[in-house]
Structure P
Amino acid sequence: MTLRLTIGPDVVAAAPGARLGVLAMSGATVAPHDPALWAEIEKLAAHLAALYPNGHYSGDETLQKVRRLYHRLGVDPTRWRPSPEALVRRVVTGRELYQVNTAVDVINWCSLETRLPYGLYDAACITGDVVFRLGRAGETYKGIRKDILPANGKPVLADDLGPFGSPTADSERTMVRLETKELLVVVFGPTEVGEAEVVRATRLARERLERWCGAQTTDEWWMTA
């Protein structure tokens, strides 16, 4: 699997120093559910609920760094909530996490642990090169379990067919299903997060997808806006 990913000049101008971790994998076996995997996720969820009682997670430094990245890009993170904050919010307010499939569950586990946004995509459903840029006027995409999402002015990943994901919500078009074999993982690192943290977050996803989905890494790299 050969895939080219770049950062658009609009993101570079608005958020210099923002980082991406990129992971391409093949040969994945995606299962509906793995009880042992889910037990690990529930253990972390219980830890976070105890760490942030009564839903008070506003002091989490990494989540605040992610919110500041959104502000730099001109996006209100309360209205367009970053995915790790949405996950933490569910856990600390007593709501159950969505159980989707083993690949998605692994990535949600990684995001809960690192508090960084991850994107997970079926690479076989991506057409052409990928760019991390701001959405253009009139652009939309169909979110997973969501209505049509406006992309205008939002940070998005886009291919030749248009936006298919973001640090908030991914698209139905490139969602990972049970038949998915080729995976693309993107870690969205805020400006204040060091390269080592993004590398660690990327390799965490790599190790867990290898273990729980049998995926093999074909490429791995990091980029800075």
Structure Q
Amino acid sequence: MLPNRYRYIAIEGAIGVGKTSLARRLSEHLSAATLLEKPADNPFLELFYQDPARHALATQLFFLFQRSNEVRELTQLDFFKHATVSDYLFDKDRLFARLNLSEAEFSLYQQIYQTLALQAPAPDLVIYLQAPVEALLARVHKRAHAYEQKISDEYLVRLANSYSEFFHHYDAAPVLVVNTEHLNFVESDADFALLLQRIADMRGAREFFSLGE
């Protein structure tokens, strides 16, 4: 088990890094509630990967409204009774908006974002998963979600760089940065146990966990 101070854990990282798989295993281990992204519910997502410039705004606004509803759901959860593990951080919505939208579209997005006044509670811990772009692409193709198969190397590079920049400045919660290149938290009980111990041992606001070959 983990210390009681971790009542709300958010897992983040680029597409294909293993956020949802880890969130599910961690929530099962902790008997915690889960809050998972629902990308398959977005009717614009597959169109976005086919023609990003044309469909970026509709895709992003759908996610924004979807997450505004999830903010309300999250604020209603009783953290004193049940821990919660999420496979995303609410703050990252603007990361994708900044990456994918034109200046005019991002200005409109910002106005809508501020009107919705999203105020999600800060996590007690963010687990930021990293992996080389080659590994991300391999994992994306392995899981074979139809709407992801047109993701390009160039887009994943830009996304990974955007995440690095985002977390370089992020200070709203403690962050454990995990290099997943040689770790498999789903199929390896030993790797999962190492992660649990690393979380339990955290003392600083930003720490790093990596396993060499």
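Taken together, the values in this text are just the output of simple stated rules run on the coordinates, not laboratory data. Here the structure is a predicted model, which means the values were calculated and not measured. Cβ atoms are built from the backbone, for glycine too; each structure is taken alone.
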task: Compute Kirkwood radius over Cα pairs in Å, for residues 72-119 alone for each of P, Q and report the one that scores greatest.
output: Q
- request: Work out the source of -11000 here, i.e. which of P, Q gives that when helix-only ellipticity at 222 nm (-39500 (n - 2.57) for each DSSP H run of 4 or more, over all residues; to 500) is computed.
  value: P
statement: Re Cα extents along the principal axes in Å, for residues 24-63 alone: value 40, 25, 11 computed from one entry in P, Q; matching entry is structure P
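Name the one structure among P, Q that relative contact order in percent (Cα under 8 Å, 6 or more apart) of 38 was derived from. Before the final figure, lay out each step's value.
Values: P: 38; Q: 29.
The read-out comes from structure P.
Suppose you compute distance in nm of label points 7 Å out along Cα→Cβ at positions 16 and 184 for every structure in P, Q: which one lands on 1.7? Could the numbers behind the result be given before it?
On the way: P: 2.8; Q: 1.7.
Matching structure: Q.
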query: P, Q: which one has Cα extents along the principal axes in Å, as calculated, at 46, 40, 29?
result: Q
